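Every number in this text was worked out from the coordinates using simple rules, so none of it is lab data. Since the model is a prediction, treat every value here as computed from it, not as a measurement. Cβ atoms are built from the backbone, for glycine too; each structure is taken alone.
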Structure P
Amino acid sequence: MKALRKLTALLLAAALMLSLAACGGRSMKDSELLQIGEEVFTRQEAEIFALSQHNLYTAQYGEEIWEVALSEGSFEEYVKKALLDYLERLFLTDCAAKAAGIALSVSEKAAVEKAADALFNGLSEETREKTGITRELCGQAYARYAMAQIYFRKVLGRSMAEVSDEEARAMQLQIVSVSKNAGIGKAQEILEKIKEGTLPAEAIRETEGAAIRTETVVRGIYPEKFDTLVFALKKDQWSPVITLDNEYVMVRCVLAYDAEATALHKAEMEKQKREDQLQEALETYAKDITMILNPRAWEDVSLRAYAGLSAANFYDYTDPLNADY
């Protein structure tokens, strides 16, 4: 599932996908789900992933999860939409990898075959018959997945600006807030009391709408004027009164550099940069090709219909193929 979450985090422009009705190309068969350029991906291959999603959710929540109604449709519809987004990106990445001249090595092919054998052997005859999943389709699905991982590694192997500790710096702050109704004059009065030695809790005691909170912040949480003033503070130094949308705040620096929070934020920033790289690479490839979705084929897929079938999971066998980014 780690790879699934990573792939779905990549946001491609909605214009990449065209409906079958809006495109004047050849008619697609009921079993054909998606065409990218000249390559066609079938509903039966997609069912490998649909079955896995059914089994993942069912194992955690039980079959009753598929009866849950959400504000914008059923839970099944929600999962199917997210899964289709994922499949579009996976298939697009496979095509981009082939267009970039990527091919599986002997060892990578062996890993694909091993994974395909494990998944297919875990399917009962009933499951194979109802879904149309074959050993060939299992191998094809793992080959696409492996190609996508290699593509990720290739794209991420390009030079990327490193995030500095200062860019990612996290601070621990004490924030005294005063409502706009109290006025900026009251906020400045409170700040003066604090600077003269009054404890913040005592300084705000009789001011309605005033409060004290502690926060760990990084750049971008608050407006730029906040960052400019606050990230220049030294330990125990107070900022002037800062006007925000709904409050006035005065800020004390408790810790100018929170090492643990900075490291976590730096990792998040670097991950986002990597995902931006992948998005850019896929968009560059996709802008010159036609992608056609056949909605009829996807409508035929029912996650609830997998009840009682094999509890197989495509992602149980992907670890040897994953790109660790």
Structure Q
Amino acid sequence: MSNDPTQAAPGPWWDKLVVSLELADLDDPATRERLDSVAAKANSQGVQTAAAWRWARALPMLTAAIEVWARLGRGPGEVAARNARGSVYRRLGDYDAAADDHRAAIGVAQEWQLSGGEITARACLGAVRTEQGDFEGAAALLDEALLLSAQAVDNWGAGQAQHFLGLLHEARKDWDAALAAYGAAVERWRALVAHAEAIESTAGVARVMLAQGQAVAAYGLVEEILQHLSERGPARLDEPLRVYWTAYRALRAMRQEDLAGELLDAAHALLLRQAEGLDEAQQARFFEAVPVNRALDEAWRAAQQAEPR
């Protein structure tokens, strides 16, 4: 019988990895090393697949990595994979599952004294709480993430927390606080030469300006966003649909209907791509529970109905 853990059962290799845990001798150093190596492969491919917004394919890979690393007691790997899977669950609108992953990541990160993993987990859990409407809980988590990032001099974690703080204040309709948070995030991302992240926070500033009735100022920022999309496309954007929706709304406000329609079509195509492979319950949640997904789908359908036949 093969000692390769990926040959333990039929099916995708990441599923074989999970099944092999039941048969593996976890006291054997060579077995542990093999399992650790394949778990790293599952995590890497899961992260890459999630970065391409292939949520249905990413989930089982990340789940395999989590289960193996948890059994092996590999804290750093488990924290990274749980934060990655939690972020996928948030994109799918499965907020309870996302919260479970990020809470677990906080616990393991504290046990292993992994400040970066804990900062990410707290920031991401803050974003989940915002989307669940628990604004007080979100504020506490994000404030703690900012404090920890300052203590650890973790500029990336601080940028992430500031961006999610902008989302929180935007949800609260506290426009001045939202502008300050998004503006701080933009500054951090630019200092880190993180172009895609800076564009996402810039989109946040534009949305706040639109909410304040400053359509011309918002459009000025959207021109920068459109330039980025023209040159680089949506690649590396964490939440491209939110960016597209921002640009679409600004274009509509400036009565650039043709360009707005083209952008809406592109956004809806990406929305459908993200939904590929999801089961019926996941698709229903994806289209209904995630506000930006619901808004894009409704706007696209309304536009289709309004077209002359």
Taking mean count of other Cβ atoms within 10 Å over residues 208-215 from the coordinates of each of P, Q, which one would give 13.1?
-> P
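Taking -27000 as the value of helix-only ellipticity at 222 nm (-39500 (n - 2.57) for each DSSP H run of 4 or more, over all residues; to 500) derived from one of the structures shown (P, Q), identify that structure.
Considering all the candidates, the number was obtained from Q.
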Per relative contact order in percent (Cα under 8 Å, 6 or more apart), the highest-valued of structures P, Q | P
Work out mean count of other Cβ atoms within 10 Å over residues 104-111 for each of structures P, Q, then name the structure with the largest result.
-> Q
Upon calculation of mean count of other Cβ atoms within 10 Å over residues 200-207 from the atomic coordinates, which of the structures P, Q produces 25.5?
-> Q
Rank structures P, Q by Rg/Rh (Cα atoms, Kirkwood Rh), for residues 64-119 alone and report only the one at the top, that is, the highest.
-> P
For Rg/Rh (Cα atoms, Kirkwood Rh), structure among P, Q ranking highest is P
